[in-house]
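Pasting the structures here.
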Structure I
Amino acid sequence: MSSRRILAFVEELAHQKVFENTTNQFSHTLASNEIRRNNLIQYFLLMYKLKPKVLLVSEAPGYLGMKLTGVPFSSERTLITHPFYSGKKQFKIEFNGITEPSATIVWNVLDSVGHVPLMFPAFPFHPNKAGDPKSNRPPTDEELLIGEKYLRELIEIFSIKKFLAVGRKAESTLLKMRIVAPYIRHPANGGSSKFRKGLEEHQRMFY
């Protein structure tokens, strides 16, 4: 049952229409997006076996991270080198092992904490600045409203009861869903130490 729901969830993502200056990295319109759909399916199946208690909600995919891999808080380098993913042939990359700073920071902290939450963004598609697909921008309120639907579905699929919000957009989205979650500073733009401190302060939630 879980695998069918996960497959349906990813297929729903693939068919989601997005606004201008946004990329649906799961869409069937680009053949190589099969890599990202498959990676996300494999990530969810892996996490389902781990029975995570916490959903860590981030903001949106970055152009060097989830936009390329399909997996939250990951980079191509993460998928081929980190023990959580490496050695599992089901994860594929399209390019040459591109790295992404936030993914590296997040996994360094998760390794030190010793627990892996389910991770997913408040808006699961890549928003970019006008005319520059290799850039990141905050998702709009309209885009975050789209994201709420997917968060609700994931919460149901994984029976999640605990939440952490990485960044203010994630925090506000959860509040609109009537979920109060501890706020943790996003690791980007010099926030790595505060992200580490925030996750360590709330690591009791993983038990």
Structure II
Amino acid sequence: MTTATQSKACEAKTFPHLKGLEGISDNTLEQHVKLYEGYVNNTNTTIEKLGALQKSVPPSTEYAELKRRLGWEINGVVLHELYFNNLKANGGALDKGSKLYKKLVEDFGSYENWEADFKATGMMRGIGWAIVYQCAVSGRLGNFWIGEHEIGHPAGATPVLIMDVWEHAFALDHQPTGRKAYVEAFFKNINWKEVEGRLK
């Protein structure tokens, strides 16, 4: 439980590197960061409320609903931080000699196979995230669709590359129907060094 004298469970980070991306405007990113800050605030508020209610036995309905909500809020923080940090201006192509490139070839047969599947995942109908996860057991990479922040994540896996495909990530720049253009823009702005550093 947090108090006025304790630090918050989450502290909003800043992302000064998110300037001048190709196809993803500074305005979109400014609005997106404000949304992320809302998740930080909601996480802290939810944890504080849970702390005040945790002694109720049996648990109250308010406690139960807050407990269910906590995963949504925390993952809203974590996924956005990973997303913002795997972006940078002039990302360029992935180095064919890199560990990540070789791993994608090993697990998908070719880099092109991986990219086609990841883009197809991001183009699926609905709101959510396209995420490359590394399996905690086999070490293999796989592309996953995560519809809700807290649902569908493979247990114990490491998120390696995160693409937000909720409409707020692209609608200001490409209209709500412009997801394809956004996905192409995302690939022009990937911070491959950051992504590779997440491999186990």
Structure III
Amino acid sequence: MTDTEGFILVGGASSRMGTDKSRLDFGGQTAVARIALALRSLAARISVVGAEPGNKHGSLLNVPDLLARWGALGGIHTALNACEADWAAIVACDLPFVTAELFARLQAFASNATLEPVAAVVPIQPDGRPQPLCALYRRRPCLKQAQRLIAEGEHAPRALLSVVPTRWVESSELSDLPGAENLFFNANTPEEYEQAKRILASKQGA
């Protein structure tokens, strides 16, 4: 088992949604609450990253962004800087269908990686795109490289993954998990939010 903390990124502008994505309701729970529940399977300590001062999410710890408006890599950097464990599970707040089973699978790949020392475990979505905002990062090597990249003006998580040993998890390695088809569904616009509610309703009615 890996020593892991959980971090939920909530600091985006939510410009396409038009309202705070982290507060959207999914069957009586916010997206953050749903993600935190899934993260409990591997992390006793869970924080939100990037919330405005005073914008609490229940009992979750609040970690302010170290760099304002630095995008996804800035959020990852803030999470790694705050992390006290060996690994950080970092998840964007607009992924409402992540599950405990998904994180357990990613953690198993982190624990059993043949590439030594693996520094990141990153899933590949069914559409072939990597998903660096639902991934595990080893704190020490990733923080060092993130600091260097940010100092050079970099904003993209893929730049970090190109310079640390990464275990890419193919979608076929996750396809047996419950709800695999929606694990990385991104609720980023009002239309996607409505679609997410329909997906949730179909799950509850199953």
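Hey, semi-axes √(5λ) of the Cα gyration tensor in Å derived from one of I, II, III reads 24, 21, 16; which structure?
So the calculation was done on III.
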With distance in nm of label points 7 Å out along Cα→Cβ at positions 59 and 139 as the yardstick, tell me which of I, II, III scores highest. II
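Every number here is computed from the coordinates shown, using simple stated rules; none is lab data. Keep in mind that what you see is a predicted model, and the values were worked out from it rather than measured. Cβ atoms are built from the backbone, for glycine too; each structure is taken alone.
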